[in-house]
Each structure stands twice: as C-alpha cells, then as structure tokens.
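Since every read-out is calculated from the coordinates, none of them should be taken as a lab result. In this text, all values refer to a predicted model and were calculated from it rather than measured experimentally. Cβ atoms are built from the backbone, for glycine too; each structure is taken alone.
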Structure P
Amino acid sequence: MFFDLTKIKESTPIRHVEFHSVIDSTNNWAKELFAQSVGRPFLILAAEQTAGRGRGAKTWWTGRGSLAASVGLEFSKMVLKRTDFANLSPRVGRIVAELVASRIPDECRTEARLPNDVYVDGKKIAGILIESPTPQRLIIGIGLNVNNRFADAPPEYRNLPITTLYDILGEELDLTDIVVELLQRLFREIRNSRRKLGNWS
C-alpha cells in the first residue's frame, strides 16, 4: 500500500478515502463517486493513471511513486460559478507550490504559474485540474511528481521540462505525509473561503 488511509482520515476532514492501484483518472472516478452514498469530503488516490488529464486535451503522466489525488466536495448552496474556478485554481496552485518549496533546498525556485501548474527551476512538477459536475459539487484534482523519476517517463514526455521531488532530492518521501500536509493546507484555504462557498457536506 502506498498510503496509510487511516492516518489520512484521522488527520484531515476527509470522511471517505479510496486507493486504486490503477485507474483511468481520479477526477473521472470522483464524478462517479458523487452518485454513491459515501461520506463527503472524499478523497481518491491512485498509484497509476492510464488516462490522467490536464486542462483541455492535455494529458498528465502519472509515474509510479507520484501523487494522483482528487478531492470531492459537496456544498449546501448552489454557489459555484465560473468565476469561482478562476479564483480557486491559483490558490490551490499556491498551496501546492508552498508544500513543494517546504521540501526542497532554498536555492530551488518554486513558482505557481497560471492557470494551474507548479514549476521548480523552470520544470513542471505539479498540475491541478478543478471541475464541477454540478453547481454544488467540486472536484479538485492534483498531480504531483513525488517519488517517480523523470528518467522513467514515456518517450512522448522526454522532451518536456518535467521534474520530480525524487529527482531534486535524490531520495524518496513519505507519500502519506505529503497527502496529509496537502489536505491540511487545502482545507484551511477552503475554510477561509467558506463564507463565499457555503458549508460542505
């Protein structure tokens, strides 16, 4: 098992969490999970995605050891509008960038680039995909290169500027700790926005 699911539930507001060894896309499954009677907020984690998605027609490489996660939230008020995504996406990007910066040497330059990417020294390390299946439901998809290696990327990605935390540090990190810290940062941001978004259920 890549993750300690019990620790994740005990340390964050997540009420339901699933881990999939292989899945097409965590965001795709999140849309299906809303139709099931599982607790909200929920979290989907995957070791490998066969059809990881970015914005538009872009794809996302999920190498073994990377973090592929989708958080599902259901709000009590139908308040989610296009402008909410424009405001939320850069904030999530900043959260991921701050987490990455806390784990790597100070001399590395970490930046969140609009609309939804995080880079270290000019190389992409994370991507964010936010979707809303209905006006009151929100999916926050995050792909972060953690313990995967760029050398293992498929040929179609080899000419792209991509990096991973392992490539930067030369050692593996605890994926559960990464998830817990990411969720804690994310839900602090959501709480700060609760007046606008309403309560989640």
Structure Q
Amino acid sequence: MTNLILRVNITSTDDSYANHPENYINLDDDDYLIFSGGSDAVKDGEDLPTELELNRAATVVSAIDSVEVAKYFLADYSENLLREIINAGLVAKRYVFAASFDGATATEPTLEAWDDDDCDTYILTCLGAGTPNLSWYKAIVTTYSTPSAPWAGVSLAGSGTSNVVYLNATNGPLTVATDLYFNFAVVIPAGVSTPEANTPCLAIVYATN
C-alpha cells in the first residue's frame, strides 16, 4: 500500500522538499488550514485563534469585485501555533503544498474539495452551493512548472474531470515514490452578502494496487 504525507512550506523560499526539507511541516490528523484577512491575533507565530478572533480577522468582501483571501495559515494543533503559508495564493510560487507518496499508485492522485470528510456532497456556499464552477476554492498543479501570476487554476468542488486538480499534471498514475506539488487560493466572488462559517474538506484521492 502506498502512503501519503501532506507537507506545507512555511517559508518564503520557493524550493522543493527534496532540496530543503527543513522548510516543510508535515500535516498531522488534527491540523487544519485557516483562511483569513489577518490581524494582531491571527498572524504567524500566534496561538490558535478563538472564534471571536477569527471573526474579527475575517476577509472584507466587495459588492463590485472578487476578493482573494489575504492570509493562509496552517493551524499546528499539537504546538497550538499558527504558521503562515507565505507562498500560498494567486502568486508565481511552485513549491507550496507537497504531496509525498512513498510508492506507486494505481490512479493519478487528484486534489478535491467536499463539504466534509464523507466526500459525497458539495453544497456549501464556499464550494459553489452545488455549482462547482462557482467554488471559491482554487488550485493549480505545480509539479512540473511555476504558474504565472495571477493564475486561474481549477474551481474545486466534488469529483469529475473539470473540478479536480490532477497532481501529476494528467501524466497518469505514479510509478515510483514521488513528491507532487500544488498551490491553493480562496477567491470570494463579488456580492457575497451572507456571513457563514464553512469548514469544507480538501482531499487527495488515489487508488493503490
């Protein structure tokens, strides 16, 4: 069975895990991501924020323009610590999220977004409320090249071919142990008027022999 470790680069250095493993943190089961406008309480090196602190640091939306969330954080649960993912977003950065596989796969790994870890619905507002192309969650595969900024990427919601990211750039299943890379952004459409607290699930899906 092929195992997966998801890693996050928490530095500004845009280089691979193989070259700079010290720049990456492994995600544990209790860790999660936070997308925020940022504040004195919600910033790199602070304790994990309360709900009130997150609300006060919420992204300010626009009636006219779409707005990208300004700050991306790893909530390091075991350390009770926020770690900013500096290179995440619609920027020309390649080595941000690393999916490290220790062997071959039977299918090409895909990055998907779902309402929860049941991975069977995508009706949350942030995932397009059932219309995948309206999802706020954007991602782009960067395994083989650096994206141009601002990149468009794929609107993540559910499965299928149009709303998932093929992490091996549609080159098929993995034949050996491999590190695959992607970048991720949250873009809130213009005119969003209803405050919500959504906690969708990002999943990397693959089959093994």
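Summary table below
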quantity: Top of P, Q by mean count of other Cβ atoms within 10 Å over residues 34-41, largest first; calculated: Q
quantity: Structures P, Q, by FRET efficiency 1/(1 + (r/R0)^6) of positions 18 and 50 (r between Cβ atoms, R0 = 25 Å, to 0.05): label with the highest value; calculated: P
quantity: Which of P, Q leads on mean count of other Cβ atoms within 10 Å over residues 106-113, largest value; calculated: Q
quantity: Value -9500, calculated as helix-only ellipticity at 222 nm (-39500 (n - 2.57) for each DSSP H run of 4 or more, over all residues; to 500), assigned to which of P, Q; calculated: P
quantity: Entry that produces 40, 26, 12 once Cα extents along the principal axes in Å, for residues 42-89 alone is calculated, selected from P, Q; calculated: Q
